[in-house]
Structure 1
Amino acid sequence: MRRTTDIATSIMLTMLVVSAFNSDAHAEQIVFSVSNDKAPPLAFFGPNGEITGILKDFGDEIARELGMQAKFVALPRRRLRLALADGSVDAICHSKPAWIPVPLNWSHPLLPNQNFILGGVGVAPISSALALKGEKIGTVMGYQYPELEQVLGKDFLRDDSPSVEIAIKKLMAARFRYVIVDKLSLEYRTKSHPEMATLLRLKVSEFSAMCGFSKSSKISFERMNAAVDSLIARGRFHRIISNYVSASDGRD
């Protein structure tokens, strides 16, 4: 009888240890989301849902700094907003307050970038966005372009695509003559399509993206933000970017 009781007690203790371990493992996970309209090199989406690219590397670095495991989920923008609001996603990187209508805690800027008007093959140079009045321009669905909206007003004619990558492909297929593209995506694509280096480029804006942290996250903002600040100070994010484009391509 004593032996049976000891065995039962041992089993119960083992179950408690396993339960505690599983609880700790869950608590030590940080969930990042990447909107599924992101383009290389920010994100590459595999056929089975796997995510690679700059944003995956950013998340892995932040998780490592926190001593946690990183989990990544790809979501459309609308579902991403809901997930950040309810805390089922802890963080999103490469965003800004103006880009996502959800109250978040924001890190310091960590990814400088620029937006360009890119002209198609044979398009004559332009010196100002005013030359694009009434011209169909390749854009990304759900993205806002306040600089062009301010300059062109009602003459800003969008031609939306699901992603920057698809918009560039439509430009090269002469579906329209101009597209808005960020420098990071443009420089990455030019590496494999050197003919794009000769296309018209007109800078229309500069921006620095940040990481946004859910206000409903179980991980404190102070802890997550301290991890980001430490990585910024050590140049870790810049080194990640340089794995995909040359050191000067991700910033001015």
Structure 2
Amino acid sequence: MACHKLFSITCLAIGLILIGFSQTLSAAQKNKTIKIGISTSFPPFNYLNENGKISGYNADIAMAVCRKIKAHCEFTLLPFPQVIPALEANEIQLAASNLLRTEERAKRINFSAKYYRSTSSLLGHMDNSTQKPVEVIKNPDTSIAVTAGSTQWRYLSDHAKGEILVKASIGETMLALQKSQVDYILIPTLFALNFLERPENDNLDFVGLPLEEKTLSGDVHLGITKADPELKIQVDQAIQALVNSGELRALSKKYFPFNVY
């Protein structure tokens, strides 16, 4: 009888230790800082507001996800070409930098569920707006600016016959067209909407319709380090919760005239 009682007490003690250990792990997970890589480039996605604070659609989505998973998060500013290497090295755990999923990227990082859909458009001066984008890209007498490391850059590398001017950020890419350093730029369509609305760009416009090539359009995701598989599960659940609650739609309408999801 005494042995049975001793065994029961021992089991209870072990159980309490395991519960305490589990709670400690849970608390450690909550207290862990998740670094989010973000490229400040151009409204409405990523930019520094008048107070020097990181703002925009990507920043709002990332912080909404952090609230859902009850994690402490902080932004790390990175040039776009450095985002995926930083995720690979686990220097950052998340990235909110307009990432389309490609097979090559998927070997290096994980991707969250989608949080908006993207297409790509060619922009140029008004007198070139009626041309067909594919014909422009194949014209050896044209120059096109594009952002380094982007899916647009990869597409032009494979298809463009003329000069390609590679810029470090999408902001620099747009500035190249503003200053007439190039004939055209190839950028995500949603960036172009905000850019073309500015009074100083009245002489610029879309060139034809958005390109339909599969590599230039698709779902946009948060990038996630492969070093933390559990984080992908949590982030996917958080994004689905944002969709279900209508919060993602509300964030979309805050920055765009239509739902981009």
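A value of -0.49, -0.58, -1.03, -1.50 was derived for log10 I(q)/I(0) by the Debye sum over Cα atoms at q = 0.11, 0.12, 0.17, 0.23 Å⁻¹, for residues 47-174 alone; which structure in 1, 2 was it taken from? List each step's numbers first, then the result.
Working: 1: -0.54, -0.63, -1.08, -1.51; 2: -0.49, -0.58, -1.03, -1.50.
Corresponding structure: 2.
One of 1, 2 was used to compute distance in nm of label points 7 Å out along Cα→Cβ at positions 79 and 191, and the result was 1.5. Which label is that? Write down the numbers at each step before the final one.
Working: 1: 2.9; 2: 1.5.
It was calculated from structure 2.
All of the numbers you see were taken from the coordinates with simple rules; none came from a lab. Treat the numbers as computed from the prediction; the structure is a model and nothing was measured. Cβ atoms are built from the backbone, for glycine too; each structure is taken alone.
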